[in-house]
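What follows is a set of structures to go through.
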Structure I
Amino acid sequence: MLEPATEADHAAIVALVNQAYRGLGAQAQGWNLETGVIEGERTTLALLREDLAAKPHARLMLHKNAQTLLASVWLEPMGDGDWYLGLLAIRPDLQAQGLGRRMLDASEAHVAANGGTRVVISVLNVREALIGWYERRGYVRTGAVAPYPYGDDRFGRPLREDLAFVILGKPLRLSAAAS
């Protein structure tokens, strides 16, 4: 289900992420928009390229149907078996149809196949519905909270002063062959 993104995919991924997170573009819909929390673009082509250059071990993965981009995800090894999962974006008109769950499952399988033992995510503290979605899929709040980068508007302009990131984690099961 997952394939590595190429540079030719980057512009489409940026558009998808901005649609899925901020409702920007032709498809301003979706159940998990950050409307009223952060405005502006979630990412740009320049930021995506900067992140990829700064983190060469990270993997930007995608899912296509023929040539149509349906979903994307960022997977990054952090050490000690932990992998960070971020920028999970599903085309807004396909949300609530199980594609997000399948992308999450495929991402976890990719991490496990590459030696990962735990997936770590960060979610804005005010996005309780999204946190609940991850918790229903086995993610647990670690108790750690990361500060929101106020003053750095590269990822959009915050509309609230109470933002932080809740850190969740999920240990991955070892396959029967590995145990």
Structure II
Amino acid sequence: MSGNAIIFHGTNGSPEVCWYRWLEQQLQAKGYEVAVPYYPDLNKEPITTFLPKVLQDQNFSAGTVLIGHSGGAALLLSILERINCQVAQAILVAGYATRPNDSSEPVLQESYDWDKIRAHATELYFINSVADPYGCDAAQGRYMFDKLGGTQIVRNEGHFGDYNQEYPTFELVDKLIPASI
């Protein structure tokens, strides 16, 4: 069984920013089929209408690795709640499950079925910074960790890439993902 990986960009992002394409190449070298979809309506369209499009567009299986950054990490919670299989890994970078700031957050649900989310990921990782300019900080990571278990990693690296924070590679995430079988 070979694996696939899906890298979800953040709010107002695209597959071409920060470390996404670099990680795509790293994972391809490890034997993964990698998708880095572009969703311009991420965190603009309500999750209730946005999520079905994402679920229809992507394939999820026991060999799937999901990586989400910022709004893309918040999206992973809804994906994991709704899929009908267990994926190998879910890595939420600068993720959040509650409003992290004063912005509208249509990617968030009113509530989550934490048991379903936990049941649909063999391994969960939460990577957050002690200080994140958007509030996607270590407290958000701790909240998800407390609800789901897994592994929380706290760094001091801002938002792990943004329009004003170059972050062309992300060796930590690469190291967390084993070679595909």
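Each reported figure results from applying straightforward, stated rules to the coordinates on display, with no laboratory input. Values in this document were obtained by computation on a predicted structure and should not be read as measured data. Cβ atoms are built from the backbone, for glycine too; each structure is taken alone.
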### Query
mean projected area of the Cα convex hull in nm² computed as 8.9: which structure among I, II?
II
### Task
Match the computed value 1.5 of distance in nm of label points 7 Å out along Cα→Cβ at positions 111 and 127 to one of the structures I, II, and report its label.
I
#### Entry: Parent structure of the calculated result 2.5, given that distance in nm of label points 7 Å out along Cα→Cβ at positions 15 and 47 is the read-out and I, II the choices
II
### Task
Check the numbers for distance in nm of label points 7 Å out along Cα→Cβ at positions 63 and 79 across I, II and tell me which is largest.
I
